Structure I
Amino acid sequence: MNRREKELVVRGIESDLTSSNAAFLVCYKGLVVEEMQKLRSGLRVVQGKLQVAKARLVKRAASATTSTDLDPLLKDQIALVFAQQDVVRVAKILHDFSKTNQLLKIVGGKMGTTLLDAQSVSRLAQLPSREVLLGQLLGVMNEPVSSLVRLLNLLIVRLLYVLKEIEKNKQQ
């Protein structure tokens with residue numbers, strides 16, 4: 001790889017680091033090409049991207065952005081996984097793939113300004129999907145209104161009961 005190609009790789013990693021919502025580091029040592037292609041295609045479905053580059057080039061790209069805290073994690077054969085949209089779904093794909101394929105190890109990552117270790121990425125992968133979380137939030141927001149409606153309905157039923165009793169007493 002000549003100097004111009006290296007500069008292109010560094011610029012590409014820089015732009016991916018700045019434009020993505022999160023970046024995860026995975027050790028892919030021992031994976032065969034078919035497995036890497038399977039991982040790439042799974043990530044592509046959720047708008048994720050797998051980038052393999054030399055650690056030195058990744059360090060250079062990280063130093064040009066605000067991601068210099070990733071430097072201690074850049075050891076061995078490291079690949080970057082960028083989450084363009086849904087961070088949780090990308091983390092789930094990585095977590096599930098690492099469960100089925102023991103050779104892929106999640107090293108860590110960065111989400112916004114927060115540095116993540118491997119356990120944090122696993123916990124992130126175990127979160128419910130965005131749709132489920134929104135449904136739970138709507139349920140919580142809907143509960144006070146539902147309680148108020150039930151209370152008002154109960155008051156109306158009680159009022160009707162009292163009026164019925166008054167009518168019975170007047171007829172006697």
Structure II
Amino acid sequence: MEFISGSGEQLREKLQGFPSPWVNWLQAAKILVVGIMDDKIVAAYGIRGVLNTVTLYVREGYRGQGIGGQMFEKLVDAARKQGLHFLTAAVVNQNSVSLNLCSKFGSKVIKNPKNGRDVVIAWPLTVGGDLVCRFFRVACSMVPDDFLMEIAERIIERTTLQVVRQ
């Protein structure tokens with residue numbers, strides 16, 4: 001597999017033909033890693049927004065082959081090179097494959113809302129990032145679940161819409 005990294009804007013053309021809404025989210029990435037097999041993109045992982053939110057997608061037919069883990073390692077390498085201290089994500093509670101992948105790479109649960117659809121997780125990449133993750137966990141424990149999820153959705157929507165409108 002070949003890996004290419006850059007920003008969503010730099011790799012915009014490579015994302016043509018990728019399923020939406022993934023394209024819109026990935027074009028907003030400040031760091032984007034794409035995995036290419038058989039001359040087509042089979043996976044893309046991006047980091048976007050002020051919370052370094054990870055968005056990832058592996059095409060059907062290529063799942064279960066370890067591509068997600070390879071891609072995540074490349075994404076973390078790119079994030080460290082860019083000086084990021086932490087990554088965050090919201091993972092669907094019932095998506096055991098994604099939750100296992102996140103756990104394998106050292107994610108920390110920030111918030112698992114009661115009756116919630118998503119689990120908020122983070123990866124500290126540095127000592128400073130570990131402090132930020134601890135702060136997130138404490139802050140999120142004091143905020144009602146519904147309010148926290150609404151804020152997260154607005155941040156994600158705003159980041160995505162900025163790129164789509166351009």
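Read-outs throughout are calculated quantities, based only on the coordinates presented, and are distinct from any laboratory measurement. Everything numeric here is computed off the predicted structure, so don't read it as measured data. Cβ atoms are built from the backbone, for glycine too; each structure is taken alone.
Assorted remarks:
- Structure responsible for -20500, with helix-only ellipticity at 222 nm (-39500 (n - 2.57) for each DSSP H run of 4 or more, over all residues; to 500) calculated and labels I, II on offer: I
- Which entry (I, II) yields the derived value 26 for relative contact order in percent (Cα under 8 Å, 6 or more apart): I
- FRET efficiency 1/(1 + (r/R0)^6) of positions 121 and 145 (r between Cβ atoms, R0 = 35 Å, to 0.05) from the coordinates reads 0.40; which among I, II: I
- If log10 I(q)/I(0) by the Debye sum over Cα atoms at q = 0.12, 0.16, 0.17, 0.20 Å⁻¹ is computed and equals -0.61, -0.93, -1.01, -1.30, the structure in I, II: I
- Per distance in nm of label points 7 Å out along Cα→Cβ at positions 65 and 97, the highest-valued of structures I, II: I
- Structure (I, II) behind the derived value 0.40 of FRET efficiency 1/(1 + (r/R0)^6) of positions 73 and 129 (r between Cβ atoms, R0 = 25 Å, to 0.05): I
- Which of I, II yields 16.5 [mean count of other Cβ atoms within 10 Å over residues 1-8, calculated]: II
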